[in-house]
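Pasting the structures here.
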Structure P
Amino acid sequence: MKFLLIFLLLPALTAGYLFITKPKNMPFLGHFADKILYGSLYYIDKPDISYTYAKRDNVNLKLHFFIPKKSEIKSSVLLFHGGGWAFGSSYSLFKICKNLAKEGILCASADYRLGLKHDTKVKDSMLDSADAYEWMVKNSEKFNISKDDIMVGGASSGGQLAASLAMIPNKENKTYDKIKAMIFFNPALNTSFLNVEIPANIDDRRKKLWLYVRKLFEGKAEALSPSNFIQSGLPPSIIFHGEKDKTIPIFLIDDFTKEMKDKGNQVDFFRWKDNGHQFFRWDKKAYPEVMEKLILFIKEQSS
């Protein structure tokens with residue numbers, strides 16, 4: 001009887017908790033995904049240790065580390081999750097980090113502030129990504145890694161954050177020139193297209209997201225687009241992208257790759273014919289293929 005009572009009360013208690021804790025701008029379903037769906041990923045692939053790298057308005061931003069038991073690889077990896085600078089979770093990249101650690105590669109997945117969750121803009125997410133990278137550099141000895149061999153990467157909007165560290169000058173007109181390599185999963189490397197007229201055939205959900213993300217850029221979609229800062233001498237890159245990606249059309253990545261190579265930069269670009277956005281996380285066939293190519297790339301750049 002007690003079990004039945006608990007079973008019946010649990011949904012009501014969960015709903016009450018979600019309503020109480022929901023940020024004002026976050027849709028209820030989005031908050032449910034953040035707390036319940038993404039939250040469960042923490043326990044499925046739990047990190048070895050987490051550190052707060054910055055505190056913003058009572059929000060503790062953490063780096064979640066997956067540490068190999070034994071490693072002779074100098075390089076480490078810092079990843080930023082996707083979600084349109086508005087939602088998402090660092091937990092979504094835990095599986096990748098865990099698999100990298102099994103191969104002897106230290107990997108960290110970073111929190112950063114989000115539009116719907118923290119009422120922030122893209123510039124704030126970029127500030128957080130820079131602080132996360134600087135924290136890893138300053139604490140490299142703690143993890144027995146080389147501060148000059150940190151690779152940065154990300155998925156979707158996280159790709160923009162990672163690329164910005166090496167490509168977009170900050171307020172001091174500087175970039176981080178010690179980044180070892182860049183790793184991109186269906187990355188938002190060209191944000192200038194947010195300023196163009198929205199295609200007539202786009203569905204309502206994507207249209208709303210497009211308009212919301214455009215606001216998060218505060219009229220600076222071109223100024224904050226890595227594609228507008230391509231020059232020679234950038235870190236080697238690897239890109240994974242689906243040809244059926246409707247969120248970030250692959251022609252944008254084709255153009256980015258071509259211009260990068262024209263400037264003499266190394267870019268390993270892998271395309272998946274029948275896959276769309278975020279395919280690398282969910283497709284059971286594609287995931288091991290992506291990981292195999294990623295691990296090989298990391299080890300080649302580390303040698």
Structure Q
Amino acid sequence: MGPRFDKNCESFLWYLNCSTIEEQQFGMVCTDVGHTKIKPNSFYPPNINAHPVPFRSIADGRILSEFQIGYFTFGEGTFETETGKYKVTPGSMVLILPGVRHRSLPTYEIGWHEYWVGFKGDYFSRLINEGILSKHSVFFEANPSSYIVSTYNQIFNEIITQRSMYQLRACSGILSLIAELLKHKQENMEQLDHCQQIVEKAKKHMDLNLYNTVDLPCIAGDLGISLSYFNKIFKTYTSLTPYQYYINTKITAAKSLLEHDNMTVKETAYQLGFEDQYYFSRLFKNKTGICPKNWKRQACCLLLPTNVPSVT
């Protein structure tokens with residue numbers, strides 16, 4: 001299909017008749033390009049018949065035989081694949097892989113401005129085989145970037161003018177976009193590593209102060225983060241808030257202390273930093289389903305030595 005422009009320059013798309021010779025020679029080829037401004041309260045996609053049939057399905061999602069990289073500079077919406085559903089905001093980048101069902105949809109009342117480029121070839125397939133590109137890493141928060149927009153415009157220009165070796169020139173822009181994806185993937189991994197370190201340091205601090213009390217705002221301050229961010233990343237990695245983790249750890253320690261004959265419920269509570277024995281008992285029952293006194297009774301019965309007949 002040839003190029004299509006609208007009179008207000010709010011959309012442009014071009015599906016190319018790609019040369020098999022070029023694809024075999026370079027291992028890569030650009031297959032389609034475009035950008036579209038979706039106005040608020042507009043249906044998506046506009047001019048659906050301007051797209052080849054495999055590119056039209058929105059309700060059930062699309063499965064393409066090519067790669068695509070999309071970038072959003074305005075608006076909001078959703079991008080969904082088999083690995084998750086993501087909120088699209090200005091600066092979001094998405095990677096669409098061959099054979100993977102996906103669906104994108106702008107928020108009806110807001111719309112968005114999207115850029116995309118499609119491509120295929122053995123070179124890109126090797127990136128999947130080597131784990132450099134993966135269906136588990138398809139959404140990136142790249143933030144608004146004039147460099148990314150200019151890269152798309154460079155690709156568009158090569159496709160429109162079709163100078164000598166235009167496919168290779170266009171693919172150089174595609175490689176630049178892939179480099180942007182990999183850069184943000186690496187930054188995300190580094191951020192995750194940093195967050196994991198924060199969680200482990202916090203857990204170690206709470207474990208060391210198991211028999212005292214801890215001040216969670218002070219822990220967050222020592223880690224150089226706000227209390228709200230501390231709570232957020234801790235729950236992300238453990239499914240518990242820092243307070244829940246600390247209390248659960250105390251209750252686990254209480255179970256062990258109560259197994260000793262000479263340790264009363266009151267002594268156990270005080271040793272673990274609970275000034276109120278009755279609050280400790282209610283908390284223990286809430287977490288275990290049994291009061292500490294009964295837990296101690298059952299534990300002690302299980303620990304009693306069995307009577308062994310004497311040998312005569």
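No value in this document is a laboratory result; all are computed from the given coordinates. Because the structure is predicted, anything quoted here is derived from the model rather than measured. Cβ atoms are built from the backbone, for glycine too; each structure is taken alone.
Kindly point out which one of P, Q the value 4.0 was derived from, the read-out being distance in nm of label points 7 Å out along Cα→Cβ at positions 42 and 130. Derived from the structure labelled Q.
Supply the structure label, taken from P, Q, corresponding to Cα Rg over 2.2 N^0.38 Å, for residues 194-289 alone with the calculated value 1.22. Walk me through the numbers on the way to the answer.
Working: P: 1.22; Q: 1.15.
So the calculation was done on P.
Which structure, out of P, Q, was helix-only ellipticity at 222 nm (-39500 (n - 2.57) for each DSSP H run of 4 or more, over all residues; to 500) derived from, given a value of -12000?
The read-out comes from structure P.
Here P(r) over Cα pairs in 20 Å bins from 0, in percent has been calculated and equals 33, 58, 8, 0, so which of P, Q was it run on?
Values: P: 33, 58, 8, 0; Q: 25, 35, 23, 14, 2, 0.
Label of the originating structure: P.
Given a value of 22.1, 74 for Rg and Dmax of the Cα atoms in Å, for residues 122-225 alone, calculated from one of P, Q, which structure does it belong to? That value comes from structure Q. Computed over structures P, Q, mean count of other Cβ atoms within 10 Å over residues 202-209 reaches its largest value in Q.
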